[in-house]
Structure I
Amino acid sequence: MNPLRRRSVKDLPPAGKLAAYLVLGGWALVVLFPLYWLVVTSFKLPIHVNSGPVYLPFVDFEPSLDAWRYILVDLRSDTLRPYVNTVVVSLSSSALALLLGSAAAYALIRFPYAPRVGVIALFAGCVLLAAVAAGLGVPPAVAVVVAGACFALLAATVGRRFTRALSNRDLAFWVISQRILPPVAVVIPIYVLFQQLRLLDTRTALILTYAATNLPIVVWLMRDYFDKLPWELEEAAVVDGASAFRVFRSITLPLSVPGLVATFLIVLVFAWNEYLLALFLSSADAQTMPLTVAAQNATRGPQWWYMSVLIQIMILPVIALAIALERVVSRGLLVGAVKG
């Protein structure tokens, strides 16, 4: 017998199989019991929840649909609007982040960049100059035009003297490092920005913010995925006369479907469950489900029979999507994990 051959549970002796199945069954019970408790609680009356833990419907208590009727019928408008907002904002922001992030990740892998540090500093200084001028009362359009002219003039004269340049790895690290910054550190500037643009309490503000927040994750994951794809296929297409965009669209993207699906699902979960930015940028019209669950808990106290219904409405679509795409997601996450 090959000692390096992968062994499975079927290769174990009967006692080993029994022990393995007991351990796996116990761990499955630990993982799945919170979901079971969530489902059971949604069919309880307040007296069943407050009187103590009861576990088995039709044995320990008589199931009731009062909580479901209250959330889906009595509060239909208050539940449907946040739910639609969550679906639209999450899907749109995830798709936008995936589109921009995958293109940026591919560019960081396939095309060399060498921006000069001094030119980047000049650009940042001109942006700061435009912001200060707009804050002092200068019309924003005029401030942007003047700052752009100053940058063009300085880049054409002083910028040539700078020699130190950044590499693709430096740019990728800078993009990925933006995720390290906690959202609470920038939520006030983001709030002021959308207030000036009159986009507060709109889906547009949430979509743009979520896409910008999750963009580093897409670049991080897809950069590693693109790096594992065979470069020879793209070289052959270039030799045949294909442009860079045609190569990316016709060769790289079809080969990257598992990675794109896995990345999209991860980003979708982040956007689906986001709370802090939605709390600041929305109030009524663009309110999402996490805010609805929190508001239900804050206004009426921990009414678990109602909250369990809301939580199930939130998590069931994501769980169903993850189960449906399980094979594609597993392939996307494991590509590049083992080398050799």
Structure II
Amino acid sequence: MGLHELTLRDFRLFKEFTFEPDPDAVTVFLSPNGTGKTSVLEAVYALATASSFRTSAASDMIRNAQSTAEVHGVLFQRERRVQIDLTLTRGARNTTKRMLVNGQRPRSRADVSEVMPLTVFTPEGVDVVRGSPEHRRNYVTNLLTDVEPLTGEIIERFARVLSQRNAQLRSLEGQRPSMTQQAELDLWTSEFCQASDELLGHRIALVESLDPLVARNYRALANDESEVGLMYEKSWRGALHDALQRASDDDRYRGYTTVGPHRDDLQLSLEGRDARRQASQGEQRSLALALRLAGHELVQLRRGVDPLLLLDDVFSELDPLRSHRLLGLLPVGQTLVTTASPLPGALTPAAVIDLSRVSS
């Protein structure tokens, strides 16, 4: 399993670029900053998620003065050949995305995760620890579909029901609902509670499975025996339906649902301290790496596949000892690495690509 070919057209600074990474080993992009190293990894990430780990604006991925960008990938899932095609089209107000998997539109991200699970490490990856709850929810959501692709349908259903309930709340414009409006809102509230319960069960089970893996990887990275804790943190107390009733006036006034799984968080602790606020930068970075390594390992354990591993300029953020320990923990399988500095001596790539030699 692995990515066998990647082609970019009018993506970021590339007019056209094609390369064939080793499907079972390490490929390194070693060149000065500004030559597009991170953009190549971003393109691979976009193939798996239809999004970027660098920007929330899809138009940023389209080369200047161009209206479309394309990313094409060929990979193999055991003996099965899979082609993923992503086209970004710049419009007057927004950028549209069209993704095809073997010529068919995927129903959800889970369809792509099933054939192309991946783990990405970036310097900004520490935000999963010290950033807003949204970063940790996204981590859990993306990992869920990589570990159990079928949960993609549960995630999509929850998102649809939440959107419908919020639309109903906005239509009230802060006013008391009529009997008809209240009946419709009650219907969406009931649907929301059912979708939430299903999603919540999968999230909590995932966190419980991750807990010992994160602790073990953190101790190996940091070289200490600190107690590491992960706990799913709900945004309400008691039954969700009762919490929604208590929040009904606030929801109506704001025009959106203020409690539920979309507001939850992942509590991270070191020796009982809140890692989000009380851990040092080094501790936070080690914990962020441990979370990614644990997620990668869980996919391997549950599905028997090796996710594609992307390392974007990670070693520049680590001291030599942590770099050495990270190398010892990296899983087997296909890995793409970017760096502008000499590689750690223990890393032995199958190929090194200098992107400064690629004409844009």
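Quick note: the coordinates plus some simple rules give every number you see, no bench work behind them. Everything quoted here is computed from the prediction, not taken from an experiment. Cβ atoms are built from the backbone, for glycine too; each structure is taken alone.
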Could you tell me which structure in I, II was used to calculate Cα Rg over 2.2 N^0.38 Å as 1.06? II
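Please state which of the structures I, II yields 12.4 when mean count of other Cβ atoms within 10 Å over residues 162-169 is computed from it. Numbers along the way, then the final one.
On the way: I: 12.4; II: 18.1.
Corresponding structure: I.
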Given a value of 18.5 for mean count of other Cβ atoms within 10 Å over residues 26-33, calculated from one of I, II, which structure does it belong to? II
Out of I, II, which structure matches -22000 when helix-only ellipticity at 222 nm (-39500 (n - 2.57) for each DSSP H run of 4 or more, over all residues; to 500) is calculated? I
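If you rank structures I, II by distance in nm of label points 7 Å out along Cα→Cβ at positions 122 and 306, which sits at the top with the largest value?
Result for distance in nm of label points 7 Å out along Cα→Cβ at positions 122 and 306 over I, II: largest is I.
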